[in-house]
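Presented below are the structures under discussion, each in the form of structure tokens.
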Structure I
Amino acid sequence: MASRRISTDQRSMLWVIATLGIAMSLQLARLPLGILLIAVAPLLWRVAAEIRQWEPMPPIWRYLALGLSLLLLLTSYGNVLGRSAAVGLLTVMLAMKLLETYRIRDARVVVSFSLFLAATQFLFNQGVMTPLYGAAVVATAMIALAHLHRREAFATTREVPALGRTVYSELGFSFRILALALPAALALFLLFPRWSSPLWGVPESSLDARTGLADTMSPGSIQQLFIDDSPAFRAEFTGPVPRQDQLYWRGPVLWNYDGEQWEANFWSRNIEARERPESTATSFRYTVQLEPNERKWLFALDYPVTVPADTRLTMDFQLLRKTPVTQLARYHVVSNPEFIDTPNLSQVLRDSALQLPQGLNSRTRDLVETWRAQIPDDLAFAQRILRHFNEESFHYTLDAPLLGLNAVDDFLFRTRAGYCEHYASTFTVMMRMAGVPARVVTGYQGGWFNEFGDYMLVRQSDAHAWSEIWLEGQGWTRIDPTAAVSPLRVEQGSLGALSDPRHMLDFGWMRSVRNGFDVMQRSWNDWVIDFSAADQARLFAPLGLQNVDPKGLMAILLGVIAILSALLMPLILKIQGPRRRSALQATWLRFLKRLEKAGVPSRPSMGANTIADTAAQSLPASAREIRRIAELYNRYRYSGSPPQFRELKEAVKSFKPSKAMETA
């Protein structure tokens, strides 16, 4: 069965669909499964409709698809006010628009909004690969718009002429245009006036939960982060780098427990630290580059001596900002690990650190009372629990069974398998049952030292939970119950603690390549994402213009744009779109190029016979072939009964003159 030839009208629509498909590609990974299917189905149907030449979908089916998509959106997100919901709505509406796009005007709308959809992805990710995604969308959009323009230009003939263009030539044309725009884009990036803070902020109501550490903890909450290798932050140390077992990056501190979930209390969030640690010779000094997490907390090692701007240090020695981290944040920290946290515990905080729900985990309480009667010392009692974890058949695993209402009883006496949050929660509950104030601390533990960039990379998969107990004379003291079950978790990091791969592509060499590649991402953050007004001022310091005001920057920018325009205008004028060129002309031009390589140039004003005579004189050994090709070309172009075109193509294909051969 002969394949159906795709017309130029169909090709233009396929480019429109390709533009929307590429623009949707990043957003699709964030959509719930039901909405994902609703968004992809119109693209697949429209591709099949173009190739098979189906009739447009009846309006009733379009309305039903639209209603179903809106229902799924509201069911999944609850509303369309958040960022993810709003961009998801735009994605689905553009997909639905394809079902009724049969006019050039509608196709242009789809392409234009596809560019807008691509721009919204920078709200989610500003990584080093995102500009490549944007360039791909722009390139395909330019090709689609060019095809639509040709259809409109040749609307009266009802058929766009064949242009002899390939996919590679179309892409090459688009990327040449983009290349000419890069100097102007670079000038705008470097010279456009920047403010020390954004002109507007992102409302907290529009933020939606990004993957990362939360301010609550329940069984499985941190375990879910183990498969997420996206960077959480990077830390560059001034001086010695701490050991792996010292890398406890402090995050939310959790006091309240309802039998299943831990969360912070009012005091820990709102009361500032009364006593600040002092900097010593053993203090750690480092700079953190924190990825946007849409949370208000910053991460630091115990215990922060310095506090970044617009940040406060809580009584739990957690760093809290006034606003969520919605863009790359860089801050300097000095930490004193020898500081004694809260040597005197108030009665209010003691009661909060002993609170437990009533009527739960009776078997655990009986065990704790038995041990406590034998071990009155608080630290020795904590070591008894750790020894129990170490000596009994407890397992550190991602496949933790579900726990019931009495979660601690289930974990201690039935499942005995869990992740760090299971051990931290169980240990803290047991210490509280024994009358020892205890709390849960969440954050990150460890990191991967990148030797190429000389910094510590901490990924979401390094998320961790541990406990702190209050001891007389020692204050809050860190106890990591996970280390009693899996010492490798602290010594080698989260990936070194589990032998089984997390997924099919979880190989050690791939992780090493990914970690090494992070150097590029960090450089991108330093030079592009984190480019600020201060960096802009330093850019002009060698010229003595470090104090240039916004008006001066605009004057410089306009001057640079004018110079670039003058330099690039000749190149812009030389750019030509695809010309209407027949297969015969393409074959004849191929023949002329081979003559030129052999030393016989030609001019557009010369006819075929004149070119043949000139070439025959210069290449006498090939004169017969040259005259035969010219004769075939003339007959094919002017004769009422032209010869088979295949004969001319084969003659040109076999014609391979050489100037060196002729002169010899």
Structure II
Amino acid sequence: MSTTDLPQLQNFQLSIDSQAVAWLGVDADDSSVNRLSSQVLAELMTVLDYLERRVPTGLVIHSVKPAGFIAGADIGEFDVLDQPQAVEELVSRGWNAFERLAGVRYPTLALIRGHCVGGGLELALACRYRLAVDLPDTSFALPEVKLGIFPGWGGMKRLPALIGAPAALDMMLSGRSVDARKAQKLGLVDARVPERLQMQAAGRLVRSGKPGARAGGMGRLLNMKPMRPWVMRQTEKKLNERDPYQHYQAPRAILEIWGRHDGNALAAPELIKELARSDTARNLIRVFHLQERLKKFGRPSEHAQEVQHVHVVGAGAMGGDIAAWSALKGLKVTLQDQDRDRIAAAQGRAQTLFSRRLKDSRLQRAAWDRLIPDPLGHGAGKADLIIEAITENLDAKQALYARLEPLMKPGAVLATNTSSLSLEALGAQLADRTRLVGIHFFNPVASMPLVEVVGTDILSPAAHATALAFVGKLGKLPLPVKDTPGFLVNAVLAPYMLEAMRCVDEGIRPETIDEAMKVFGMPMGPLELADTVGLDIVHAAGQQLAGNEGIPQCLEAHLSRKELGRKSGRGFYPWKDGKAIKQEPGTPPADLAQRLITPLVDKAHDQVQKGVIADADLADAGVIFGTGFAPFSGGPLYWDQHKAPEVTPI
């Protein structure tokens, strides 16, 4: 087969091997990851035009970039959401491209290494075969629902046909990813292959002539048109349980397009227009960009030292879980505590984490081997980063630093996980105060994405950069903040929770207060949140941040009875098996949500004006990812700026 007339391409590398298999390497121009921009899709059509004239024995699509397969569509092109016609054209562009790919007369295969997300998965679904390279970071997702939109390039049609309606709807309506092992179990990929054999395996399968995989059994049955109305009704019940106030319309649109239009959004232009006009989609895309901005802080810089060994002092709930998460993410960790039972308890939680997050027993064993009990603290002198996570007591922390500092190797960074103490005060007795940084995790460590990286005026650029890169290496979102009481997240949460408690003092029931904020869009009400954090911790923060209004009487009363919230089994609510036991909330007063949210918004404004956080966008990002503040609102300051109407109960 002649290759002298191959098309000139900017975003792909096309070659034809001796067995007439076409190899199409995706290499999006001027980007570290592959994104399906309009230009990339246009070039794909050029390739398909060429292969229509020079028909190969097969086509293998793979990534040239080390970052992964394809990270989805180019979100930068989504700025047309206020133009329904342009949105319909965007949907049509991808739909038509992948319909054409699915209909070619030669076998096609997607060879997937790393992330295969959104439009990238829709491209893979349009191929006859899919091979997953068996690596920990190979993953598959249709996360469009998290942006308030839908997978409109064929995902809603092809994924249910491939893996069955229940599994496909679960992926599309949640946006959750699955790893290579789960993808094979679902039938999403034909096989998993070792990295060293990926090219040989791809060439062999695409030439095999085997039929492509399709769902069987109950999953296939439930994807058949006569069954779809029943599936829709059952699924809608679950959606209403998860989102009773219908803050998010995209899941319902996905269900509608799959159930009534065979996954073709172009057959439902009214739904395209509805989502395109919605504030929710625009705000969720804004939140995506905020998240990407936080991720950039975590990229290694020229000042950052690579952290390979972390020494954690304090094996309590926070310290032990920081250690476990660090080991999960590939770091060597030594865990120090005077109480060996506490280390053992931390190891038990770590084992649960490893078994839940790592399905391969070899990977679990490797993570376990990286977490080293170190009651005598031998690791302190070898670590690149030491994280102190002991009790919130200034004298105790300073005494610990006095013992640690002489042991630290040159260039090592000392970090504190304090949530309330001043770094300036903590480091007052250090010989080298320039390497003390705050790395403030939130509880629970495994599920909270945000980490505040707290700087001082004397913190060295190297220590600051190292802390940011360390947080990024853990897969968390680093937020640079200045040293001040409560930093950003606790500073805005405290007045919010305290105002809720003052409402309790006035006789409003906790259930009613929490319900008002769930109607607003919060995943959890302020009093349930206070119980979850711990009323003793809320009290400590409140003493610093309550101002002239003082501590609410109900909080003092709970503490006098040693009712600390979830961890003691009782706080504002009784707790059983980790869940709050609540009575019916009744109808919240019309102005209650506005009253509760105002102190949070005001404090966020204050922190920006004081320079605690660089700007309003970062404040919004911190509050969203640190507290779960309603993402569809765009963040508290954005919501306030755009004069959102006062929330009333439904």
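Every number here is computed from the coordinates shown, using simple stated rules; none is lab data. All values reported here derive from a predicted model rather than from experimental measurement. Cβ atoms are built from the backbone, for glycine too; each structure is taken alone.
Source structure of the calculated read-out (log10 I(q)/I(0) by the Debye sum over Cα atoms at q = 0.13, 0.14, 0.19 Å⁻¹, for residues 248-367 alone, -0.77, -0.80, -0.97) within I, II: II. Each of the structures I, II was assessed by FRET efficiency 1/(1 + (r/R0)^6) of positions 128 and 288 (r between Cβ atoms, R0 = 30 Å, to 0.05); the largest value belongs to I. Comparing distance in nm of label points 7 Å out along Cα→Cβ at positions 24 and 256 across structures I, II, the highest figure comes from I.
In terms of mean count of other Cβ atoms within 10 Å over residues 88-95, the structure with the greatest value among I, II is I. In this comparison of I, II, the computed figure 9 for relative contact order in percent (Cα under 8 Å, 6 or more apart) is attributed to II. When mean projected area of the Cα convex hull in nm², for residues 280-535 alone is computed across structures I, II, the figure 16.5 traces back to I.
Tell me which of I, II gives 20.7 when you compute Kirkwood radius over Cα pairs in Å, for residues 184-399 alone. Of the structures listed, the value fits I. I, II: which one has distance in nm of label points 7 Å out along Cα→Cβ at positions 8 and 552, as calculated, at 5.5? Here the read-out was taken from I. Given that log10 I(q)/I(0) by the Debye sum over Cα atoms at q = 0.05, 0.11 Å⁻¹, derived from a single structure, equals -0.26, -1.20, which label among I, II identifies that structure? Corresponding structure: II.
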